[in-house]
Structure 1
Amino acid sequence: MKNFLITVLLSFSIIAESQSFVPNSPPLNVKSYILLEPNTGTVIAEFNSDDAIEPASMTKIMTSYVVADQIDNGLISLDDEVLISEKAWRMQGSKTFIEAGKRVKVSDLLKGIMIQSGNDASVAIAEYAGGTEDGFVDLMNAYAESLGMNNTSFKNSTGLPDSNHYSSARDLANLTLSYINKFPNEYALYKEKQFTFNNIKQLNRNKLLWRDESADGVKTGHTSSAGYCLVGSAKRGGMRLITVVAGSKSDKDRFSDTQRLLEYGFRFFATQKVLSADQELKEISIWGGLADTLKIGVKKDISLTLPRTSFKDLKINYKHKNNLQAPIEIGDEVGSIEIVSNGEIVYTEKLEALESIESKGFFGRIWSKFVLWIMSLFGFGDNESS
């Protein structure tokens, strides 16, 4: 009986050790979704994330992105006054309620796009920034190409249905990532809960802003063919997550779907800096130099997004040559590192010299080469790992 109990306990221990501490991502009844940690670019969960979707008003993220970039480059100003065209005024769907023949500041049009999802504001600012809406759409597609949005094609600035107007969950997530990093001031408008223009107050359509105090964006979208969509973003502590949900069945579902993804990501994953730029990671031998050793490390901070339980057993493998010879300059590549978690390589990066080492004189270099030649006869000088 005792042996039987020991066997059972050992079996249970083996099973427990082999089980994952992270459950599968929540099942969602949607066309596609993605959950992305933007600092490391880690995709935590996804479903059909590269499939073509109708972006609807999520299109306006790119509309405001183009304008933010033009502001950043001094091509337009928030105080510029835009003459509202008849076309912009007549736009159907969601409105900011601008009026034809009047002038409206770029700052107000941006709020109308980002907070009220105004189709009229989108066309007005597109005509101002691009000359015509078609000219602005060319800019949108050029920006999409530069951002690597390979599954995206824009045909208008509003997101109104068009068979050749499409994007993907991954593309929209990466667009949002770039927006947050490059234009934080303009991005901040996405968390404003209301905007009053022409004496008409409208609430932000993103109800996540009221449900989750860590949420700070981003943009809803809906048409009968697209379903209910949402690009969401939230930041808790030092960790941010971006979600895209496309094709939820109802307005309620798109927010509950997004919240389920966010809770899953924040609950079971973490982002931590594991190595610092210019930190000495190892000291290795060098031949033919005025110094015998060389300090090596990485030239950028390295952060990882992993299941929370995976950080406790991180291991670093170093790979470099034993027969490095001077001279060496700061920044010279001297090898690589592998960061391993649970026996799996989760990150690789090149190792660089953190200092310069001058070479010895002529006879010193000759002697070093002779010693290395002797060592090579006995199989030394291969890659070293530790």
Structure 2
Amino acid sequence: MNNIAFFRPSVDETEEELLKSVLSAQSVDQDKVLEEKFSKLVGSEFAITTSNGTAALHLSMCALDLKRGDKVICSINAYPSIPEVVRHFDAEPIFVDVDEDSYTLNLDDLEDILSKNTSKKLKAVIFTHIGGRIADLDRLYAIAKKYKIKVVEDASEALGSTYKGKKLGATGADITTFTFSSHLKGNVAKGGMLVTDDATLYERALLLRNHGIEIKGDKDNSMHYVYDVLDIGCNYSMGDIESAYSIAQLGKLESHIERHKEIAAVYNSKLKNLPHITLPILDSNDAHQLYIIKIDRNRDNFARELQKRGIETGLHYIALHRLTYYKEKYNLRVNDFPISLQNYQQILSIPLYADLSNEEVDYICEQISDVASHWV
């Protein structure tokens, strides 16, 4: 069996034809096509393409008019891009521990922090959906409304997940961000998306996505090179090549999710009751973008053993309070977030993507079973 990558993109003639049309200049403004398709897919009023998922998050903070000294709550179990975009405004992230099973921000802890907060600088919460898992969003939105803060959902690993019949992006957040190159998986092309139902946030994000430039034109709107600058923005734009590739991938989303669920069902069946292994709790509404198991001891050595057998793995994520910058900047101690610490020591993401063959899935199960049976 050849090496099994942690992720391998599913690419065929669909992507090739769209890319050819862009390269031959037959298709332009593919970002607008992608925005329309994406908005329709998730059910949002507005959608804005960005160069990557981090750009979508940073643009969200711009749209919220985040300023120096403002505070934003985020999970201690998140990719570094989450607190990073907050710090770029010289604002402060407030870290919260997670739920043991879903790995998402603990809503009891969130409400406890907000109930004790006396600062008018606390502006928002960034809620990260890990691997497509969906929390009690009604409660999240009720908490945010009660304490008058904005909700930004990081759905980088949750494109296609649903909550009470609605896809993420149309469930009630002020802003939801996505990426077409999810963390640790990578892809042929990068890209991100910001969606919202708030016209004011949309207009501000749209302006700031391109240097705060407003095209002025003239009376007959023919002079498109006449412009003004209304605010300080940046260039977060997605190119036509990335947009065309993402359009093709978006068209395969539902079939990919079905394949993810098929693979997860095999994992559930063949890996259950193994010694040292705890399987994830999955829901049919989850997009099944990740399959995260827990190893009760020596997780890293377990991963090394799988690597020797040609199976790549991932980790979602190293708890932020264990990373040098945040540990030193905020004087965080290793035991400050006990649930995240315990999860971090055990979690391991195994391959889960549409291009995995049945033979590869069986091989992964066989090797995990073999390693677990001899593990000490």
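Nothing in this text is a laboratory measurement; each read-out follows from the coordinates by a stated rule. On a predicted model such as this, the values are computed, not experimentally measured, just so you know. Cβ atoms are built from the backbone, for glycine too; each structure is taken alone.
For the read-out distance in nm of label points 7 Å out along Cα→Cβ at positions 201 and 281, a value of 2.8 was computed from one structure; give its label from 1, 2.
Matching structure: 2.
Of the structures labelled 1, 2, one was used to calculate Rg and Dmax of the Cα atoms in Å, giving 27.6, 92. Name it.
Only one of 1, 2 returns 27.6, 92 for Rg and Dmax of the Cα atoms in Å, namely 1.
Suppose you compute FRET efficiency 1/(1 + (r/R0)^6) of positions 121 and 353 (r between Cβ atoms, R0 = 41 Å, to 0.05) for every structure in 1, 2: which one lands on 0.15?
Only one of 1, 2 returns 0.15 for FRET efficiency 1/(1 + (r/R0)^6) of positions 121 and 353 (r between Cβ atoms, R0 = 41 Å, to 0.05), namely 1.
Here P(r) over Cα pairs in 5 Å bins from 0, in percent, for residues 73-256 alone was calculated and came to 1, 8, 15, 21, 22, 18, 11, 3, 1, 0; which of the structures 1, 2 was it taken from?
Label of the originating structure: 1.
Between 1, 2, which one scores greatest on relative contact order in percent (Cα under 8 Å, 6 or more apart)?
Once relative contact order in percent (Cα under 8 Å, 6 or more apart) is worked out for each structure, 2 has the highest.
Distance in nm of label points 7 Å out along Cα→Cβ at positions 113 and 321 was computed and gave 5.2; which structure, 1, 2, did it come from?
Clearly, the read-out refers to 1.
Using the calculated result 20.2 for mean count of other Cβ atoms within 10 Å over residues 65-72, pick out the matching structure from 1, 2.
The value was obtained from structure 1.
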